[in-house]
Structure 1
Amino acid sequence: MTKKEQIYEGKAKTLFSYDDDKIIQYFKDDATAFNKKKHEIIDKKGILNNFISEFIFKYLSDNGVENHFIERLDDREQLVRKVEIIPVEVIIRNIATGTLTKRLGVEEGLKLKKPLIEFTLKSDELDDPILSEEHIEVLEYAKKDEMKSIKEQALIINRLLLDLFSSINILLVDFKIEFGRYGSDNKVILADEISPDSCRLWDKLSSEKLDKDRFRKNLGGLIDAYKEVATRLGIKIQ
């Protein structure tokens, strides 16, 4: 397929025009951390994320979660619905790690008594600062009814993904998702990607990290970890 005009380039994906209500999402091999302060090209990472995100979005769709995914076009490209991305990143935490432990002194690995939802501003320049719902309302990043829908969907997505990963002996520690406004009625739907780039995934028995923390923490073996996730999900990549 011949690509049309490039309309956006992010850290891990590039977006191209397609038609009035669809775009092409291209997965790059860029590995980034700390808002691109750390950056490498890792061969085939984009391919793995494309296949894994396809699998997860189809699984969520099959379970009633509307999202932007339409179809995978090839090893690196997806056709997706065109949405207006809401500039709020949604983080769902099941186990304490990462910035939560640093900010609040919470014990690493503590299982939280219920899922914790946090919001950050989607801004690399500002290092994705934490937002309260009042920030979001007052600064008009999203409306109250949109945030209600986002929180409801986030908890449903979390429950579905907990079940999915638990079935393959993986703990879903936390993950980041994004939402967008779609169609003439601006319906809020899940967008972006869900992959080991945007989730923390630990092996149930060994607690081995199977996600981008292998890159963040200089552990090595990122591709092998992503391949392990794909294999457990039953994804076959040529």
Structure 2
Amino acid sequence: MGQVATAKQREIQRIVEALSVAIAQHRLQPGARLVEAQIVDALSANRNHVQSALQRLALQHIVTIEPNRGAMVAQPEAREAREIFIARRAIESAIVASITPEQMAHFATELDAQQAAERTATGLEDRRDIVRELCAFHLLLAKVSGNKVLGEILANLMVRSSLIVSLYQRNDVPACQCAEHGAILAALQRGDTQEAQQVMLTHLNALEAELDLSEAAPGAMSLHQALVG
């Protein structure tokens, strides 16, 4: 019985992750309808598992479920956008504060690979790749910290941040933050957590400043395209 329950949870989590990644990478836009039958088809999933996954995402404020309308990708309002960045400043400051030079050395290869991927994506000016790698940087720092609770909170905030960027970012292509990311890593490598925290806060302030919180302009992609690429 326990194995059956575990398999079910793994399957639900697979669907949650597929939808979360599609949203985080802007393949699913705010307000996009999430038709259960289409998700079942795209992910070769069980309909009951899809329903459970959507309910879990609704609890995380990534999806909204309305009577007679079904599920759709959340459309955060400007106030929520500001609150998300307040939360990110607190969480990411705590993550950075907990990272030691020894942890940085242990993850050196992974950090170098991520930074190389980020520079490549920025050079090619592919919006989807840029968004993916910029998010990957922040999530990798959470992994380096070893604090799973902070990492789980940040993962949720990053998906919700992606919705905010989809709606409110002024520029079509996200601005390059390679230099700021590099400065954070350099400070952490030499053990200067206070400097790393300051650069991170400046970095998040700059990201928020790129948003126009007075209007929204969602794009469009079919649900099947978003989930299967």
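Just so it is clear, none of the values below were taken in a lab; they were calculated from the coordinates. All of these numbers come straight from a predicted model, not from anything done at the bench. Cβ atoms are built from the backbone, for glycine too; each structure is taken alone.
Compare percent of Cα pairs over 33 Å apart across structures 1, 2 and report the one with the greatest value.
Largest calculated value belongs to 2.
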Given that mean count of other Cβ atoms within 10 Å over residues 133-140, derived from a single structure, equals 12.4, which label among 1, 2 identifies that structure? 1
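Ranked on mean count of other Cβ atoms within 10 Å over residues 37-44, which label among 1, 2 comes first with the largest value?
The structure with the largest value is 2.
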Of the structures 1, 2, report the one carrying the highest value of relative contact order in percent (Cα under 8 Å, 6 or more apart). 2
With helix-only ellipticity at 222 nm (-39500 (n - 2.57) for each DSSP H run of 4 or more, over all residues; to 500) derived from the coordinates and found to be -8500, which of 1, 2 does the value describe? 1
